[in-house]
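Next up: the structures, one after another.
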Structure 1
Amino acid sequence: MKIGKLYIISAPSGAGKTSLVKQLRADLSGLGVSVSYTTRAMRKGEVAGHDYNFVSYDEFHVMLAQGAFLEYAQVFDNFYGTAFASVEEKLQQGLDVILEIDWQGAQQVKQWLPACISVFILPPSLVVLEHRLTARGQDDEQVITRRMRDAVAEISHYHEFDYLIVNDVFEDALVQLKAIIISQRLVLSRQELVLQSLLTSLQA
């Protein structure tokens, strides 16, 4: 039975992680994205159950007490978490699962599944990162300053990941991200399962 592969994709806010994952899903089949739980308010254009599962602080902490989360973290003033059940179900269906989480969450997931593949997305510079955050028009100057400060701290954990990608030219970063996924699908152990019938016939 084919089991999916778990991928962690992390990046400082504004580095383009969400846009890359969205296009990756559009271009490659067999990908599943675990929808995280969060206590933050829904932003304009977001859809509950698609972008995030939006819950109250009380609901989140009940789930936390029940051991429902594979990983969780507090980011700014809100909590984010990935449910065990959601990830396990998709992996058992043979889907490759992508988790968009920060470095803290990545550390927690690696304890559960050391064989997961982790990717860190870097901005081409801090100047570009600040410009992207400002251009989004979602945060005031004080929040952007805090995001920039946290970005420097988050980037310091890049060495904990398996792959590094610089998102300068979006199309180039996307090609590199695809290459990681595709190469993992071609490893011998996975191909033997996918091509079992062909391998048997070729050796008859």
Structure 2
Amino acid sequence: MKNTILCTNPLIETRLAIMRDKSSSVAAFRRALNECGALMSSTIVSDFPTQEKTIETPLETTSARILARPVTVVAILRAALGFVEGLTAYLPEARIGHLGFFRNEETLQPVSYYQKLPPGMAQDMVIIADPMLATGGSMNLAIDVLKKSGCADNLVLASVIAAPEGIAAVRERHGDIPIYTAAIDRGLNEKGYILPGLGDAGDRQYGT
């Protein structure tokens, strides 16, 4: 799918297997989600702009490359919290924003209840994180919020599992934004859950 990047290797696939397994404990699920985020982060930032920096090694002066812009990660509550811990494992200076949405179970549309974003995000590379890209409603709403905050040209999306319907919904409204995911599953059931999926990522993560 255009502009959709699959983050996959045996380490990520092993964590996916743990998360999909309904017999995995809360601790095992949470750890696998965290580690999956960390493993995906190197692929997600691979196209971020870099700049040259002169440094002194113990022996001589040399040049190195570093990220050119700060990074902000925006978590879609609550399922993204553990995922974001992993995504920022190698980005310790990243700022973290939060967007709270809940899904109307009748319409399957997201309803906003909380928003807390760092200032000056237009200067950063911004990763919107949600473990499950299902219908695409929450992700599209998050993109709308962030574009209004000035982040029109510096957004990428990160999910653990995506449904083709969710990808298509985001592509229809925001076709220019890269989507990084560890798996593209078969589709959605009548309740908007991804199949085969892993269930509700928030409930599996917190034992609710």
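Only the coordinates and a few stated rules stand behind these numbers; no lab work does. Just so we're clear, the structure is a prediction, and the values are computed from it rather than from any experiment. Cβ atoms are built from the backbone, for glycine too; each structure is taken alone.
Identify the structure, out of 1, 2, from whose coordinates distance in nm of label points 7 Å out along Cα→Cβ at positions 14 and 78 was calculated to give 3.0. It traces back to 2.
With distance in nm of label points 7 Å out along Cα→Cβ at positions 6 and 158 derived from the coordinates and found to be 2.1, which of 1, 2 does the value describe?
2
Structures compared: 1, 2; top value of FRET efficiency 1/(1 + (r/R0)^6) of positions 62 and 110 (r between Cβ atoms, R0 = 25 Å, to 0.05), i.e. the largest, recorded for 1. Match the computed value -10000 of helix-only ellipticity at 222 nm (-39500 (n - 2.57) for each DSSP H run of 4 or more, over all residues; to 500) to one of the structures 1, 2, and report its label. Answer by label: 2.
State the single structure among 1, 2 that was used to calculate distance in nm of label points 7 Å out along Cα→Cβ at positions 126 and 174, giving 3.0. Label of the source structure: 1.
When FRET efficiency 1/(1 + (r/R0)^6) of positions 86 and 142 (r between Cβ atoms, R0 = 35 Å, to 0.05) is computed for each of 1, 2, the one that comes out at 1.00 is 2.
Sorting 1, 2 by relative contact order in percent (Cα under 8 Å, 6 or more apart) from high to low puts 1 first, with the largest value.
Among the shown structures 1, 2, from which was the value 1.00 of FRET efficiency 1/(1 + (r/R0)^6) of positions 94 and 190 (r between Cβ atoms, R0 = 41 Å, to 0.05) calculated? Structure of origin is 1.
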